[in-house]
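Heads up, there are several structures right after this.
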Structure 1
Amino acid sequence: MVEGVDNRNEIRQFLASRRARITPGQAGLPNYGGSRRVPGLRREEVAMLAGVSIDYYIRLERGNLSGVSESVLDSLVRALQLDEAEHAHLFDLARAAAASPRPRRTPRKQQIRPSIQFALDAITGAPAFVRNGLLDVLGANRLGRALYSEMYSDPARPVNHARFIFLNPRSHGFYPDWKRAANDTVAILRTESGRDPFDRALSDLVGELSMRSEEFRTLWAAHNVRQHYTGLKHFHHPAVGDLHLMYDAMDLSADAGLSLLVYTAEPGSASEDALRLLASWAATLEQAEQAEQAEQAAAEVAPRAPAGGANKDQA
């Protein structure tokens, strides 16, 4: 079980895991040592590539990034061949290490402003939703709710992408490439943990998923990170079939930590036709729900016959 998010442990395991994946050949080093007891580069090789002493690198890999200069961090980025997301994650870990220790914040209920929901509702031709760093969906338009109808079948609110993927069997049918979706989800949460290790809600979510899902525990231990701004996603919706949708994520500058995501289909594609069908399906469901609510409301205000049958004045 993962007990919260510890910055020093995060640093130690992240650096060790990045070092383990690089062979001497990939780093441009001769492999004079022959077979190795552990995969990847040795600590002294990373230190040499980064231009620091072996003692200093050992200190860093033990989780102590406090006071490390940007130039040293950049040298580690080059030595460990980090990609853009890993580069940003390393700097996030260093900033968190330099911050003054403080108690983990108590989780608080997060909501979107009414104007954000109005903006979502104004997007009628594409699924759109707003989420936070924990992958809670805090608001969506009608097509967004329709696209994720399988996730919204869970009565708990707010719905959460990570809980859906790892704890709801329906996710395996909804995501044709479930393993990729699971990897991406964990990498996004791992990225968020580097930005704010004091987030109690994130620690609680990681602990819950680690306790209930072996797949999550395995992926969390890999320490992979990912930036999630644009790309292509594949879905299999129970009502309209396969959808291949492009997505773009935009940070809401007035609402720190919240992002707006919009899914679009290529014009003239089968997925565009499927989105139209999804919109029709969603409208039909909404009309049925409104009719049911109207019937219930009418039943509540309908006059009731007095108890005992006929009016006593007529007796």
Structure 2
Amino acid sequence: MAKILVADDSAVDRKLIGGLLEKNPRLQVEFVEDGQAALASARYAPPDLLVTDMQMPQMDGLEVVSALHAESSRVPVVLITGQGSEELAVEALSRGAASYVPKSQLAERLLETVSQVLEAARTDHRYERLNECLINNQYTYYLENDPELFSPLVDLVQQALVGAELVDETARVQIGLALEEALMNALFHGNLEISGAKWREARGELCKGLVPPEVRERREKIPYRDRLILVDIQITTEMARFVIGDEGPGFDATYIPRTLVPGGGRGLVLIHTFMDEVRFNAKGNEITMIKRSSRPTQPANLSLFPILDE
């Protein structure tokens, strides 16, 4: 059972958030009333995840994120943002927050986001000693339009990132979330051409372990059923590169939102915030994401191994 700590100075909002999270019986929810109490609780008995309101007296969500990150805490943080706090939310993501949910979309997105972050934060420690020997790791897949393939793929990448010592724990979780967002976009917006309200509904159903009807139908219908998702990943001690491509019609990538906008663009904002470099191909159906090392390393003789071509 995962322990979720909720920090909010509003009793009404604490009750709302708790009710939404407790729909998942595998979550144990505890509450504090401000950022200082959240920080103290996270230090004394770290939860598996912290959900915090952005706007609170004494210590707000941004300050909580900054303090935890400065202490190299492994507690991932999900922010709840109100209208007008979009720029602060992006700042918090850059300082180490894992994700955010607009207060107006709590019912639709909170449980999904919490589940997504918990999955990305999970690490299988059985592979730690083996991964310490990692110098270079490369994977190329052609995935069917099955979202159940995404979680094990992200987990595989997480293990490789631990072994390469490319980034710290916070950035490892963020990379996992960015990769999942790119995969989801390739599946729904790309191959299956599902967008708007149907896209948001589909993600909500997946969070509950259900396959949305729209997804089932399109996976069996030409031309959607024959499309694949290209995944090319290379991880070294210096850099990680992720290329995700779909066989859909693409889109106009001239304008890509890099700041929070009401009603959309959330996944792309996370990707741009968490990665050092993001680019699309001319058609708009392939994304390349690059993350560079955040710590000095002294790897073995890398001339023996293929290195990423920037």
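Read the figures in this text as sums done on the coordinates, not as results from a lab. Everything numeric in this text was worked out from a predicted model, so none of it was measured. Cβ atoms are built from the backbone, for glycine too; each structure is taken alone.
Taking 1.6 as the value of distance in nm of label points 7 Å out along Cα→Cβ at positions 186 and 250 derived from one of the structures shown (1, 2), identify that structure. Numbers along the way, then the final one.
Details: 1: 3.3; 2: 1.6.
Traced to structure 2.
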Starting from the value -11500: which structure in 1, 2 was helix-only ellipticity at 222 nm (-39500 (n - 2.57) for each DSSP H run of 4 or more, over all residues; to 500) calculated from?
2
Parent structure of the calculated result 133, given that volume of the Cα convex hull per residue in Å³ is the read-out and 1, 2 the choices:
2
